[in-house]
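What follows are several structures.
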Structure I
Amino acid sequence: MDECIFCRIASGEIPATIVKRTPEALAFRDLNPQAPSHLLVIPTRHVSAVRDANLPADEAMLGRLLQFSAEVATELGLDKGGYRLVTNTGPDAGQSVFHLHFHLLGGRSLAWPPG
């Protein structure tokens, strides 16, 4: 989608601080970090939100995104203290970019409940 900022980041049209990339997934630093480590993990193919991941191949894609997120967290050294992986679906949940993404947060103690 030409107007989707995350699609434009995935295509290289818009620069980002990329931490890890595969043909199917991308992890990059959030511009407005809420923790010492705050990355966004996206599929390189446009999917609007987790509820829209309903094609036959999407179940596997979601599993690989979770596995990819865990690999990134390990590579950043977040396993020992822990990390949070969050996705927002819809405006009431706080989704502001309508491209499926996970927030990977760590590097400090995270309070619960969030928000």
Structure II
Amino acid sequence: MRAIKINTEEQTVTEINLPEQGEGIDISALAKEIDCTYFECVRVGDDDIYIDDIGRYKTGDVGAFKIEGYPDILIGNAVVMSHDLSGESAEPKSSVEEIRDIVEFLQLSIY
């Protein structure tokens, strides 16, 4: 399934392909793209942004980003998708270019 990865280490926004499993995506592949064990989802417009569930608790030098339409800073990598009417994962409504235009990368030192 087509998705969009926000990579805070490389400061890039790129299209990726997540493998499907059953009627949804392979969640282990999603977690690997985000580089986390557990993830959570925040909604921005018509898209869902999957982020590291414990990213806000990381310390040291961390990659982060702000995205237009969401009030807080998000820590670490993220994957953008959407969902269908039954709540299953779906391809993002936004294009890579649209996401790239609303992302501002940050480098934070958290101690």
Structure III
Amino acid sequence: MDSDDFSMIAYCCLECDKCDVYIATQKNDDQLRAKVAKEWKMKAEELYCDGCKSDRTPFNCDARKCAVGRNLPTCAHCDDFPSCDKAIWTKWPQLKEKVQAMRSKLST
């Protein structure tokens, strides 16, 4: 991946090609989609994704809305991230760690 290409990095810094919803969509894998739907308590028919930054994504979380509103490629690019109190970071602390790791890479 080009170091300036964040097209397949979600706003929360999840790598799209490692996300089961993205994988299920790209491989047209209904079994995987059903498995994820059960785990995430969602409807399988809602789980189609071409990446968080595409028009075809089931996600419109607060992090996505904020980054889009600020015209940022990821939350890691946001100067306000260290004090960000969005629920996504407490609900999924591993995503917050991904953003922090990317912020470190961006600052070097």
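What follows is calculated from the coordinates using simple rules that are stated; it is not laboratory data. A quick note: this is a predicted structure, and the numbers were derived from the prediction, not measured.
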Thinking of I, II, III, which structure, once volume of the Cα convex hull per residue in Å³, for residues 6-45 alone is computed, gives back 106? II
Value -7000, calculated as helix-only ellipticity at 222 nm (-39500 (n - 2.57) for each DSSP H run of 4 or more, over all residues; to 500), assigned to which of I, II, III: I
